[in-house]
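As structure tokens, here come the structures.
No value in this document is a laboratory result; all are computed from the given coordinates. Fair warning: this is a prediction, and the values are worked out from it, not measured in the lab. Cβ atoms are built from the backbone, for glycine too; each structure is taken alone.
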Structure I
Amino acid sequence: MAEFTLQEVLSVTGGTYQGKTEGTTNFTSVSTDTRTIGADSLFVALTGDTFDGHDFLDQAKQHGAIGAIVKTGKAVEGLICVEVESPLLAYQQLANYHRKRFDIPVVAITGSSGKTTTKEMVAAVLSTKFKVLKTEKNYNNEIGLPKTLLQLTPDHEACVVEMGMRSLGQIDELARIAEPTMGIITNVGNSHIELLGSRENIGKAKAELIHHIKSDGVAILNQDDDIVSQMGQFTEGKKMSYGIKEAATISGFNLRYKKDGIKFTCRAFDEVFDVFLPMIGEHNVYDALAAIAAGRALGISSQKIAKGLGHFSGMPMRQEIISFPDIVILNDSYNANPASMGEAIKALGQLEGKRKIAMLGDMLELGEFTEESHRQIGRLLVEEQYSEVYTFGEAARWIAREAKAAGLKASYVCSSHLDMANMYFDNRQKGDVILVKGSRGLRMERVVAEIKEREAGK
């Protein structure tokens with residue numbers, strides 16, 4: 001864990017302190033959550049729309065904190081309180097200071113879709129050679145990123161972080177904190193288009209990462225994405241491209257679909273080797289190619305890279321294959337946008353089954369593009385020869401309506417997760433393969449839980 005002296009905290013944050021000290025004060029760790037505070041730690045009192053960390057200062061003290069970073073005027077007795085204008089900024093400054101203690105590769109990943117899977121694949125590849133710290137869960141924002149960086153220890157030899165964004169300037173902020181030596185952009189789609197207005201603006205937001213790649217760093221870019229492929233101009237660092245369709249530094253071809261994953265041939269510079277990926281979907285090949293590029297840039301052999309990807313286990317609710325005696329679920333319920341929804345719909349065809357079933361929830365934050373984006377998914381279901389579609393949510397109704405208009409007779413609008421499960425079990429057939437997907441706010445994993453419970457009771 002990150003340790004700081006009081007003098008370091010004051011120097012880094014520009015704050016002033018109140019409280020009694022004896023000699024040199026050392027903080028053994030930094031935390032924003034009283035539930036994770038240890039002895040002699042420093043608590044950061046963050047505030048949000050529904051919480052105020054200053055309300056938990058007494059609790060932090062009881063759990064072992066000896067100091068706290070607080071907003072000016074919020075100091076309390078019994079703690080060494082460092083007063084600053086913005087505790088969040090101070091937290092980020094400490095994370096950046098701690099990151100600078102380590103001369104190691106820091107790989108940052110962003111994109112409209114696939115960034116979490118790419119992050120996990122990059123970590124899997126780098127772990128074949130290095131001790132790796134990576135972003136956990138969804139800690140990819142202005143609070144989560146510092147939390148990850150503050151976990152760096154002298155044992156770590158590489159760090160892999162994910163960067164999310166909702167508006168222009170946020171990736172820039174995160175990159176200033178992390179100071180990445182390598183940046184990966186997976187793609188530019190329509191997620192967050194409601195807030196940014198156009199795909200071009202989304203591209204500008206993602207490209208903020210590449211602006212921070214220095215001359216001795218590496219930018220890894222998706223050559224098949226028309227916007228991402230142009231981002232090399234924003235850095236003087238080394239550029240590496242990857243793709244399936246266009247000529248690239250790291251290219252994948254000869255994709256062979258197996259019932260338990262994908263095998264493909266990779267050309268990395270002048271070397272050609274085969275990779276097996278225990279996942280489905282062409283989009284996961286793209287993520288793997290980005291990871292291969294990162295591995296090669298850091299001197300990892302193709303044999304170790306292939307081994308790391310071959311043992312990649314994936315993540316819960318992200319293209320998680322759940323098998324029952326006579327049906328299979330592709331649980332991709334963690335989140336959804338038009339690009340990832342389309343990819344998952346196409347990917348389901350790799351699973352062996354008699355009927356393809358879609359259980360889909362709303363795709364959120366699409367603004368004026370909401371109706372047409374959902375209608376496009378409805379048409380895609382017909383193109384991909386799905387047998388049934390069940391939808392949940394107001395926007396997802398457009399999927400059902402468009403699918404029905406395009407010729408899919410078994411198209412159902414459901415009022416709840418339970419209703420969706422009930423409707424499906426009225427039509428269930430042996431050999432069904434089922435895609436479950438929707439934006440995080442729709443909690444589509446609850447449908448999976450309903451199906452699991454019923455299958456277990458048979």
Structure II
Amino acid sequence: MWDWPIYALMFFGGLVVLLLGGLPVAFAFLLLNVVAIYFFWGGTAGIHQLVLSIDSSIATFILVPVPMFILMGTMMFHSGVAGRLIDVLDAWLGRLRGRLSILAVGAGAMLATVTGVAMGSVAMLGSTLVPEMEKRGYSKSMSLGPVLASGSLAIMIPPSALAVILASLGRISVGGMLVGILLPGLLLALSYGIYIFVRCLMQPSLAPAYAPEPVPMGRRITDTLLYVVPMMSVIVVVIGSIFAGMATPTEAAAIGALMTFVLAAVYGKLTWSVTKKAVGSATLISAMVLIILSGSAAFSQLLAFSGVTSGITRLALGLDVHPVILLILMQAVVFVLGMFLEQTSIVMVTVPIFMPIVAAMGWEPVWFGAIMLLNLELATLSPPFGLSLFVMKGIVSRDTTMMDIYLAVLPFVAINLVVMGIIIAFPAIVLWLPSIML
């Protein structure tokens with residue numbers, strides 16, 4: 001009965017050794033699975049079962065939205081169409097204090113709906129807005145921080161490929177998950193904007209005022225109709241069709257991907273070069289994600305077969321603490337892992353252990369999934385190893401140090417934690433929209 005701690009130490013310890021040895025995450029999981037299953041499941045028969053598990057884990061209709069959402073993002077990114085959003089938003093914000101920082105949040109929220117890739121949004125916004133902010137005398141906290149925070153909104157604002165992955169592994173309703181994270185994602189973006197506005201009012205030196213080039217009202221309205229409304233129609237169709245019960249998440253994702261190609265063609269950007277780059281990037285990213293997912297089924301079965309999952313569940317349920325404390329402890333594990341692993345790997349490690357606890361505690365899976373997604377969003381921002389932090393370091397000027405980036409992002413990490421607390425205290429923020437889905 002008490003052998004499971006030894007097995008848990010072997011599995012997770014072996015995984016740490018493989019990762020520290022430089023082995024890619026996907027292959028580290030697969031190697032661990034092969035070796036452990038060979039001994040646990042009777043040699044070659046176990047390996048045969050592993051192959052069947054891999055096949056069943058990725059040959060599923062539920063995962064089809066993942067490459068579709070990724071393709072939407074790569075097409076918008078490589079065609080340059082998404083960049084027009086920034087120009088239109090900039091024209092509307094006018095003389096607003098800290099307008100470039102607020103622009104970063106607004107553009108990040110909009111790009112999140114059409115890209116769904118955090119690092120892509122950070123790269124685009126960082127390369128276009130950060131140099132302009134530095135030229136205007138913005139402090140690093142008001143230039144680097146908002147761009148980093150807004151890029152990570154891609155995880156919390158649908159369509160989100162990571163939300164589909166988490167729902168698939170946790171056996172949560174994919175449609176409910178995508179609809180449920182909409183309000184928390186918008187709340188997070190609004191919180192970023194309020195923080196920037198208030199801080200710039202209190203400390204004007206952080207974002208010096210300047211006179212922007214005036215844009216006639218007619219041109220602003222025309223550009224909004226030409227570049228914002230069509231791209232926003234993509235997210236309306238994708239989420240709206242799921243919410244109204246007119247399409248499954250897979251069908252909605254396929255329609256959304258088709259719409260991005262049509263938009264690129266209408267804008268005259270659907271060239272062979274752009275198509276090749278978009279499809280190629282989407283294929284590489286999708287293959288990486290699916291390889292990681294292919295190890296999830298075997299790893300979950302390994303934990304269950306060895307008794308680790310049931311042992312940790314009994315241990316968690318046996319703790320004499322309030323259920324909220326248990327929830328916070330679970331999220332603390334995700335937060336710490338987020339400093340060292342990328343999000344898909346964290347999902348793969350934790351979901352097989354967490355979901356039995358969620359079921360035993362009677363928590364709503366969509367609510368728990370939204371909290372975990374918000375925590376995973378922190379993984380891209382958390383010092384010292386958040387992936388978005390290194391993306392930003394690669395595109396900023398040489399005089400910007402990693403410490404500058406760390407200090408700039410910390411207030412936004414705190415905002416994330418506050419929003420997470422609000423969602424824990426008020427589950428209706430997540431559950432209201434899924435509850436009225438048709």
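Work out which structure the value 1.7 belongs to, where distance in nm of label points 7 Å out along Cα→Cβ at positions 41 and 177 was derived from one of I, II. List each step's numbers first, then the result.
Details: I: 1.7; II: 2.2.
Going label by label, the one that fits is I.
Out of I, II, which one gives 4, 21, 30, 26, 13, 4, 1, 0 for P(r) over Cα pairs in 10 Å bins from 0, in percent as computed from the coordinates? Display every interim value, and only then the final one.
Values: I: 4, 19, 25, 24, 18, 8, 2, 0; II: 4, 21, 30, 26, 13, 4, 1, 0.
The structure behind it is II.
To which of I, II does the computed value 2.8 (distance in nm of label points 7 Å out along Cα→Cβ at positions 81 and 105) belong?
Working: I: 4.6; II: 2.8.
The read-out was computed on structure II.
Right, next: For helix-only ellipticity at 222 nm (-39500 (n - 2.57) for each DSSP H run of 4 or more, over all residues; to 500), the calculated result is -25000, so let me know which of I, II that is. List each step's numbers first, then the result.
Numbers: I: -10000; II: -25000.
The correct label is II.
Let me ask you something else. Using Rg and Dmax of the Cα atoms in Å, for residues 353-424 alone as the calculated read-out, with 15.8, 52 as its value, let me know the right label among I, II.
Details: I: 11.4, 37; II: 15.8, 52.
Source structure for this number: II.
State the single structure among I, II that was used to calculate relative contact order in percent (Cα under 8 Å, 6 or more apart), giving 10. Intermediate results must be reported in sequence, preceding the final value.
Working: I: 10; II: 25.
Corresponding structure: I.
Sticking with this one: Once distance in nm of label points 7 Å out along Cα→Cβ at positions 33 and 409 is calculated for every structure in I, II, which label goes with the largest value? Kindly include the intermediate steps, with their values, before the conclusion.
Values: I: 5.1; II: 2.9.
When distance in nm of label points 7 Å out along Cα→Cβ at positions 33 and 409 is computed for each of I, II, structure I gives the biggest number.
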